[in-house]
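Asker: Alright, structures below, take your time with them.
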Structure P
Amino acid sequence: MPANSDKIITTSIFDLFKTGPGPSSSHTIGPIKAGVDFSRRIKMLDCSILAQAEGLRVRLFVSLSATGKGHGTDRAVIAGLMDNDPSTCPPTLLNDLLNIPQEKCVLDLGGKKINIGLKNIEYGAVNHNFPYNNTLIIYLLSEEYSFSNEKVVTLQDSIDPLEKYILFSWEYYSIGGGFLQWKNWTAPRIVMPPHPYNNMAELLLQIKEKDLHLHRLLIQNEMAISGLSEEKINAKLGSIINMMKDTAARGVAVEGTLPGHIGSKKKSKKIKRTRRFSRNI
């Protein structure tokens, strides 16, 4: 057992290697997860509450507010509310949402549907007292409250115009790397891996003492941490590798300018022509 058991590495392989729409794990993957989580939570509400639901509001704060449009945070939350998991949704989904007819963008409450879209996004204050910079709050409302999504609001306003319409709300923090927490979040219980270590020296010692190849030790630890079988772990790793290959193939197939106001040029195709990339991509 490592000297300091409180620091044993229990991070899943799939927390390190994630797939999802870019450009930012904290500005897109985290907010998509927030939308998915909120959709799951409200579907568990009492039917009498859901019967009153007529609208929805998403408030982005701090960094998510400052760069939410350029990074696609607004579309990411909507994608999540439409039950699109970041690891399986189409890579073009966030851009596609700009052209999807409004009537097809819906929050499904199980028998009742609410139209949602960029009109439901509100950009809040950059100055804050939240524990994390990437904060968003999602509200289920009793009315489709009209507002200008360009208006900056703060939680210090003396009167919140939403207050009398709120049926349910949840405060989320996209803490980086695609990880998501929320107000009053508690860490889930982690199963202790069979080969614990907290640094490279201890990992090498485990390999030597137990006469294991590195990949076998990591697979056995992952099985304990994630609860997945070896077959399912390999299948998920295969999906990630295929996604990486597909992403590279799309990148080297096109030219032009990247989305956004900076005007950066796409360079992958040009680099491939200089034979810095494998011809197999």
Structure Q
Amino acid sequence: MIKSTTLRVFPSDWDWRRCLPEASSAGYQGVEINFDGRLGLDCSIEELSEIRQSAQDNGVKVVSVYSRQQWLTPISSRNPEKSRRGAEAIRQLIRIAALLEAEMVLVIPGVVSNAILSQEEEIVPYDEVYDRSSEILSALAGDAAEQGVVLALENVPGKFLLSPLEMRAFIDCIGSPAAAAYLDIPNCIHNHGYPEHWIAILGHRIKNVHLKDYRTACPGMSGFVDIFEGDVDWSAVCRALADISYTGPLTSEVLPAYRHHPERLWRSAAEALSCLEKDISDYMERKRQI
């Protein structure tokens, strides 16, 4: 396991050149880079090469890449142009991941409603989302496999793939080793589930996990809080990750940056990840001794 963080934890006015050294200084060994703010999907090859070199120089690995463009133009859209643009965004992220030597692309696996991150909500029938998204992702998985990249599908709040059984079946129907799961722990609770159940059912398909917390007394998006400040049963989560022998990244997605002393956000999250990493390792060791 390595401790990782999304660059979105850093203030939006920070250039990535400032973010990578700070991530390293805080004790992270990996980063997830989002291409929708300080960087765009049209990022040049020269700048991507600079990012790759800077990551190496700072001792951090680019573990995954992502763009919120996937919410604005979902692959599941009934609008052919939007769907095409969503697929092209993922295809570009595959190219970017390969250039950055990142293992995976965080993929939004289609949405019934994209209202959570788009001002132009589109509601698509569930069965249409399933059929359209699975067809497009099956094709994109071929591109990803050629580049040595994994499409890691996240359980996002898009009113789609609401159970771990369904997500497992959806990933398996794509039929490619380049299709996997990116499990967001508090999203399980936000969607009225239990993350430890998702972990047990998805098993080896999980290639990365997003870590923050969720307070059930606060409705909707306001429930997301810092690690250990919510209602996630972290002991159960760590035991479940140990049971599947998880060794992938632990990626902090604690947002947004604080107004004052923003460094406390990612530094305290790094400390929390160290605690979770130790707990998972301890559970694994106990399993070996049984």
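Asker: 0.80 is what came out when FRET efficiency 1/(1 + (r/R0)^6) of positions 100 and 188 (r between Cβ atoms, R0 = 35 Å, to 0.05) was calculated for one structure; which of P, Q is it?
Answerer: On the way: P: 0.55; Q: 0.80.
So the calculation was done on Q.
Asker: Okay, next question. With helix-only ellipticity at 222 nm (-39500 (n - 2.57) for each DSSP H run of 4 or more, over all residues; to 500) coming out at -9500, pick the structure among P, Q it was computed from.
Answerer: Working through the options, I get structure P.
Asker: Let me ask something additional. For which of P, Q does log10 I(q)/I(0) by the Debye sum over Cα atoms at q = 0.07 Å⁻¹, calculated from the coordinates, equal -0.24?
Answerer: It traces back to Q.
Asker: So if we calculate relative contact order in percent (Cα under 8 Å, 6 or more apart) for every structure here (P, Q), which label has the highest result?
Answerer: Once relative contact order in percent (Cα under 8 Å, 6 or more apart) is worked out for each structure, P has the highest.
The numbers here are math on the coordinates, done by the rules we state, and not lab data. A quick note: this is a predicted structure, and the numbers were derived from the prediction, not measured. Cβ atoms are built from the backbone, for glycine too; each structure is taken alone.
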